[in-house]
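Read-outs: derived from the displayed coordinates by stated rules, not from any lab. Because the structure is a prediction, the values reported are computed rather than measured. Cβ atoms are built from the backbone, for glycine too; each structure is taken alone.
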Structure P
Amino acid sequence: MTTPLGSFPGGLVLDGQKKRSTYDAIRKTPLSKKLILPLQQHIGAASDPIVQVGDKVLKGQKIARADGHVSVYLHAPSSGTITAIDEQPIPHPSGLSALCITIETDGEERWIDLEETPDFTTLSEHEIRHRIREAGIVGLGGAGFPSFIKLNPGVHHTVETLIINGVECEPYITCDDMIMRERAEGILDGIEIMRYALRVNKCVIAIEDNKPEAISAMELALARRNDLHNTSVVVIPTRYPTGSEKQLIQVVTGKQVPSNGLPIDIGIVCHNVGTSYAIGRAISHGEPLISRIVTVTGTDVKHAGNFETLFGTPMHELLSFCDTHREANEPFILGGPMMGYNLSGDHLPITKTANCILVGVDNAARQADPLPCIRCGECATVCPVSLLPQQLYWYSRSKDLEKTREYNLFDCIECGCCSYVCPSKIPLVHYFRFAKTETMNHELETQKSDNARLRHENRLERHEAEKKEKEARQRQRKLALAATKAAKEKEQAEKAKTAESQSDNQEK
């Protein structure tokens, strides 16, 4: 008997616009002469360089190590020479620069010696997580959270269900669809490894019903496997933003992740299909994560499709390979039209979180000349987290950060549904992101202030303790001196008394 699907409030049914980029098979982007690799390509601490300018590197070689617990390694996507370690522009809406490693490729594509593991069950769960971290694998659905952490539930949690996210609900993006069609066996390899690492029996591969080819490919591959019991493909209705982790869990299991909670709190772990494929390649074949599949599409892209692209490849080379007609400095979207952001510089590098490039498509979150709010309530109707975007908008706009917290600002998943339906074209998500940033900055400043106050108080306490200790030592010295003086006086008195007694005896 099939378990009935759950649901979540709000959401939108959008025109998928996915056919153009799925006509052709996945193609490989030509090797670039120069690869630019930002050290910050994931949530958490940036990687720390372990190479120097002038070093020769091989394909797959570690070039930066994980710095801190929430961090992963970075690898050379191709063989060549390190030509720079410096600040360079990165694909970010802020337009800021960050520390990057630049490799001038030699065209030889010489690999390091790969450590293959035909039987992953010979490894412990800890060894698997360590290898995944060393392979530089992060969530390839767009978030970029280090994958090894989600495979370590800890002693206080038990994982009941592993959900593999093949939903890909945002319009235009089809990289997950294509990897399921063409590399289903590799995805199942990763699933088998994750089930072993998590000690979980049940696994669900969730796919939206607008991807019939992917559904068939995954079901056919699963039917050929005898080692994946209690693993099933679940087809779910197409509705945005079902691909968001918490909404997907509600649909698949009927359970709701608590506010400010994590899926592991209710015994669930989610991973993207691309992430699963990367884990399979890393453990079984020893391949680090050095490339990803990127969807390139839009009205100005002549040869739209999906392209396996090495990290560090300049975007303009990928766009050129697709025969993209674009004016100089014409903005394009990195990501989807709902949650992506506009970029203008096309010399920026492809990174681990770059799942899609859209050219000639309007960003749904970018609105010009907004009108006053008319309090229609449409934003609240479509919110998949049951928030009150109108109230959050007023308090974000007035910078009343305490009130935005009261209205659960940080439960917002920034899906853009509210901005999409707003008749006044108010960029609501922009206000929410601003309020989140301001809140985090305020908390950071408060923490810095508290730390400074604690250091000052500790310093005063230390000085006071030192003062008291010094006074105690002085008292002890005075007492010791007084005792010594008294002893000497007593000794002198006794000597004088003895001398006087002897004198008396002599006189007698």
Structure Q
Amino acid sequence: MNVTARPLDIAIIILYLLGTAGVGVWFARRNKTTEEYFLGGRSFPGWVIGLSMLGTSISSVTFLAFPAAAYTLDWRQLISNLTLPLVAVLAIVVFIPFFRRGKTTSAFEYLGDRFGPGVRLYGALSFILLQLIRLAKVLFLVSIPITLLTGVDIRLVIVFVGIFISLYTIAGGIEAVIWTDVVQTFVLWGGGIICFVTVAWQLPGGVGQIFEVGVQHGKFDVGSMGFNLNERTFWTVALLGIVSWLTMYSSDQNVVQRYLAAKSLKEARKATTIYSIIAVPTWAFFFFLGTAVFVFYSVHPDEAVTGLEADAIFPYFILTQVPVGITGLVIAGVLAAAMSSLDSSINAISTIVTVDLMKPYLAKGRDDRFYLRGARLVAVVASVLMILGAIVFSSIEKESMNDLSWIVASVFGGCLLGLFMAGFFTTRIDNRSAAIGLAVAIGLNFYLGVSAAGWLPENMTVPIHSYWTGILVNLAFLILAGVVAMFRGRNQKDLSGLTVWTLDRETR
């Protein structure tokens, strides 16, 4: 696909990037302690945190992959996101009070208090590895349209974009991350709206034609209403969505860190409510945008589109149909989506390494200035690994990348939900029970992951779809830990403030 670079578009993108960099420089002067660097002094209002949560959860995947999914198939992949408000209620009532019960900074401090240092270490290392994989994948994806626009080798684009995002994140800390997330949320929506208007304007039947043609081709379908564990039916995807959002709201440092950065429990709950209200329409809009682009090319066929992969069709539309200058704004929207996700993950990794690894194990008893310098150094290392990972992803087959990243994510992230649920909702499961259940569940997780990847002989392969690996592993952990706890007798540990049954009423 050949697209001529247009100086005005490139100039607009550069101006946007420079403005974002200025935010990082501005907030860098205010970060004198780790409390300010990680949590901004716990002073943010709810509306800011809510928009930041939206900016963190959306990424170049939202801007590019969601339209691609709607273009090639239908809306069934949206169903998992529609379950978000159901889980948000549980987060507002239960999860947020747990994490705000003291001066915690990391989600995994809770696991340490509840189950001991070994489980805390597992959670922290799992999160770090998963986030590094996510960083590399998102950076690789966002580099694709920039490469198409400029003609620059994708590896150079990866290095440039990666360094830029790293600089303002490392300098400005969580304040730079949160405020740029707010701005980038509006830029993302602006870019999407521009693309939608471009489609509707060029269709003879306008917006109505999108619905008419889309219905004719089944583009608004949400999957079969049956319950088939090996297919993405409506109920199957909905169940997977509930599990996914439970994991995010209960154990994702990107979200927990925002609970803690709010200036009060009330504001943290307000933030989660705002996020839950605006997130679903955002995702639905980008699916609708993918359907709109499908209708556009149905009405205005383009031979070049037939040879493109699904993820490249929407970038091609942007670069060939959106007017000069405005294209730069839309590409800025793609960048905004990626940056709001990448900067959050870099800062979260820095937080976890400092709080969960350096302070208790690697560098105990140092002053706060040492940990602040260490946090920035960790962010630098995470950024380098992000860039290297994205370059690796750009040079190997996408199927191999997806298989590898899925296996690693399955093995190292499979038990986090079970651990937090056991901690929140049970009093019987103690440290030893959790450790035994975790060890067996990790083994099961590895086996199921390798089996799903097709790396085992057929007679050793479990006939189960990869969708269910995480659910089965978490269930196995909960069942095994519960059985072991029954034989161990009553939990002797003081659980005050650590379960729903022992949480102080004043913190609710």
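Among the shown structures P, Q, from which was the value -0.36, -0.69, -1.18 of log10 I(q)/I(0) by the Debye sum over Cα atoms at q = 0.06, 0.09, 0.12 Å⁻¹ calculated? Could the numbers behind the result be given before it?
Values: P: -0.36, -0.69, -1.18; Q: -0.28, -0.64, -1.15.
Clearly, the read-out refers to P.
One of P, Q was used to compute relative contact order in percent (Cα under 8 Å, 6 or more apart), and the answer was 17. Which one was it? Before the final figure, lay out each step's value.
Values: P: 17; Q: 30.
Source structure: P.
For which of P, Q does helix-only ellipticity at 222 nm (-39500 (n - 2.57) for each DSSP H run of 4 or more, over all residues; to 500), calculated from the coordinates, equal -24000? Kindly include the intermediate steps, with their values, before the conclusion.
Numbers: P: -11500; Q: -24000.
For helix-only ellipticity at 222 nm (-39500 (n - 2.57) for each DSSP H run of 4 or more, over all residues; to 500), the value -24000 is produced by structure Q.
On FRET efficiency 1/(1 + (r/R0)^6) of positions 21 and 357 (r between Cβ atoms, R0 = 25 Å, to 0.05), which of the structures labelled P, Q is highest?
Top value of FRET efficiency 1/(1 + (r/R0)^6) of positions 21 and 357 (r between Cβ atoms, R0 = 25 Å, to 0.05) goes to structure P.
Taking 0.30 as the value of FRET efficiency 1/(1 + (r/R0)^6) of positions 13 and 269 (r between Cβ atoms, R0 = 25 Å, to 0.05) derived from one of the structures shown (P, Q), identify that structure. Walk me through the numbers on the way to the answer.
Details: P: 0.30; Q: 0.10.
This value belongs to structure P.
Name the one structure among P, Q that P(r) over Cα pairs in 10 Å bins from 0, in percent, for residues 373-468 alone of 16, 37, 18, 12, 10, 6, 2 was derived from. Write down the numbers at each step before the final one.
Values: P: 16, 37, 18, 12, 10, 6, 2; Q: 13, 29, 30, 24, 4, 0.
The read-out was computed on structure P.
Which of P, Q yields 20.5 for mean count of other Cβ atoms within 10 Å over residues 93-100, as computed?
Working: P: 13.5; Q: 20.5.
Value 20.5 for mean count of other Cβ atoms within 10 Å over residues 93-100 corresponds to Q out of P, Q.
Given a computed value of 0.00 for FRET efficiency 1/(1 + (r/R0)^6) of positions 109 and 381 (r between Cβ atoms, R0 = 25 Å, to 0.05), which structure among P, Q does it belong to?
P
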